[in-house]
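Peer 1: Next up: some structures, all given as structure tokens.
What follows is calculated from the coordinates using simple rules that are stated; it is not laboratory data. Since this is a predicted model, take the numbers as computed values, not measurements. Cβ atoms are built from the backbone, for glycine too; each structure is taken alone.
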Structure P
Amino acid sequence: MAIAALQHLTDPRLAGRIVLKIGSSLLVDGAGCARADWLRSIAGEIADLRAGGQEVVIVSSGAIALGAAKLGLDKGGRATLADAQAAASVGQIALASLWSRSLGTHGLTAAQLLLTLEDLEDRRRYLNAASTLARLLENGAVPVINENDSVATQEIRFGDNDRLAARVAQAARADAVLLLSDVDGLFDRNPAEAGARLVPVVQGIDQSIRAMADGGSASGLGSGGMVSKLQAAEIAERAGIALAIVNGTHRAPIARAAGEGQGTLFLPRRRDGARKAWLGGRLRVKGVVRVDGGCAAALAEGGSVLAAGITAVEGAFERGDLVEIRDPADGALARGLAEYRAEECRALIGRRSAEQAAVLGYAPRAAVVHRDHMVML
């Protein structure tokens, strides 16, 4: 039996390990102060989940909002990158203290992890983070994770904790992700419009689902909107992880969502192997390899990307960098690790295997992107 309804998120047999993402607007009010009553309520729910046999990993926003209030920074600390980094430095101490005290009243030990994009994009660092999470959970701690905004630059940021939560779920080998937000879930159009309807279950994200997303953050405190939540769901669904979006503004929001079935549940599509799930969830693509219809068909049958099927190469990448493979209609087919530098790929466009050694000056590799180092999207 697998997770098929929101009620299953509190069943330890189906969701033995969950990642709980909490947005800034839930934890911090408009004045930059912690919502103490709400925090006590959610800490009690986490304690209940633990008592019921579930392990919980928290991905918590709020550091920038808390720090901005203490430093008196405009626009919630997000006016400039420097403001955000300074606010995060101050606010992260306050955020960690809030969680330590709140969980401590229930006899739970909080552990802080600050991650950057590179920590989960680089394979070795990803495995180190996974090992740390496993050891903390094994010893009964509740990991509390946030992006390390005090050092992250625009180029090396997740930019939102929705996608971070999905990547953490991969690293933690979680069964489900629960995104607590200030919205009820995914609607078929902007929920402010008349006639908008909540979508209770999504079985695979496609263009029709993406068209429903609203890119804005309703509160103005956070950095994520529905677009980032759908991106998180895509990462999760390919790794065999269920993801739910529920309204966290209510008291005891987890119990409410499970009891009333109010929210949107994204069902997992497949469970890739650990390495391919990591590849599919990576966010920094260094280039694009465009292929013809024949190559696209071969990929669907389990083939590799060969030079003869390539029509164009974009970007600057080195061997081993992540590239996206796109079909003639500009649809994303797969992601994989390049076997050649971008310049070499361009030189090989359309070439048959027998020609490649003469072009490159050395014996070519079997493929431009090999199926063993590629994941279909």
Structure Q
Amino acid sequence: MITSNSKRALAALMLAHCAGMIDLVALPIWVGTLVAHYHFDPMQAGLLASLFLGGAVLASAVLAPYFNPDTARWQAAIGFSLSALLFAVAAQTSHYLLLAALHALCGITTGMSLSVTHGTIARGSNPHRGFALVGIALGVFAILFLGAAPPVVASLGGPVLFYLFAGVMAVGALACALAFPRPESGGLPRVTQPRQPVPRQIWYGIVGIACMGLVQSMTFSFLERVGSDRGFGLNAVTGVLIALGFVNLLPAPLAALLEKRLPARTVLMAGPLVQALLVVVIMTSVHFAPYAAAASVFAAVMIFTHTFAFGLMARLDRSGRAMAATPAMLMTGAAIGPILGGTLVQGWGYASLGPVTLVLGVAASFCFSRLPRSSAVQTQEALA
């Protein structure tokens, strides 16, 4: 019997998180490859990424209310297996409509797996720490992927990217089949009481995370393209992506260390504003140094902020159902991001992303201000 606290179970959750969150790592290369190798325009490339993310949103939104730890293991394994197969098929075609259908289906299958993964993490004894640990794994994965994928795709062609995605999904499927935590494990207490409605405050957090996800994907989709179009060069832009991967190792463990030292609501209110200011720098700078500095820490802000959001919201709803909808929270905004970003870039240039992200940042900060303080949540837990 695998316990939830075992190294094998933790490794399975880490690999599942990396596979399910592949868009957070790969979007710049994904959209860039569709533009450079498949010769789609920014709007078409953004739409394909949006279809993947939209499929994930649909799967998560439908399945999260019915999250059941008893079936999570096989749902995760089957979903990633289907994603691996579908990405391998995508590598065989350049037909836009077929690629669109495959992206949507991949999103559905990946979203199913990621939803039950996050629901399982949320039911652990310390969801903040659990999400931080899988975030560290995502940072390591980002270094490996962002360092290897651009030169491989540049030399072997666009279809290789989909083969890489298929390989990542296959590893996630195998890990879930062999070591995904079982519901009867010690760290995942069963919920025996009747299902209660999701606390109302969580909906503010859901909207805030969706706004940050929209800013993240809208900007990240064109992070590689804006650097290339400004003439910074492939090696320089690839170096920035690798640096971004290394920086991404820091926010998750830092969030774990600062869990008791920083008020979660304060972190959540500040995060979207910092994120929006970084977008302004990335999309308006004509010099490499400001672009590189802002781009290197851009994803880290999202990871750090979302770790605090996950921990606070998981403690508001201990059933795991709300956090099983994490893919829907992140990817509702993220699904809109590539197509919205592509439309803005195509119509008004890269700088047009700045004002839009500032508005979204203020909206997200306001939504997070409606969540209760950590001390109030601790009081509720003590009285429960």
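Peer 1: So helix-only ellipticity at 222 nm (-39500 (n - 2.57) for each DSSP H run of 4 or more, over all residues; to 500), computed for just one structure, reads -11000; which one of P, Q is that?
Peer 2: P
Peer 1: For Cα Rg over 2.2 N^0.38 Å, the calculated result is 0.92, so let me know which of P, Q that is.
Peer 2: Attributed to the structure labelled Q.
Peer 1: Suppose distance in nm of label points 7 Å out along Cα→Cβ at positions 270 and 342 works out to 3.7; of P, Q, which structure was it derived from?
Peer 2: Q
Peer 1: Between P, Q, which one scores greatest on FRET efficiency 1/(1 + (r/R0)^6) of positions 142 and 350 (r between Cβ atoms, R0 = 30 Å, to 0.05)?
Peer 2: Q
Peer 1: Given a computed value of 15.9, 48 for Rg and Dmax of the Cα atoms in Å, for residues 30-173 alone, which structure among P, Q does it belong to?
Peer 2: That value comes from structure Q.
Peer 1: Kindly point out which one of P, Q the value 27.8 was derived from, the read-out being mean count of other Cβ atoms within 10 Å over residues 62-69.
Peer 2: Answer for the origin of the read-out: P.
Peer 1: Moving on. Work out the source of 30 here, i.e. which of P, Q gives that when relative contact order in percent (Cα under 8 Å, 6 or more apart) is computed.
Peer 2: Derived from Q, not from the others.
Peer 1: Then there's this: For which of the structures P, Q does the calculation of distance in nm of label points 7 Å out along Cα→Cβ at positions 14 and 118 return 4.1?
Peer 2: Derived from P, not from the others.
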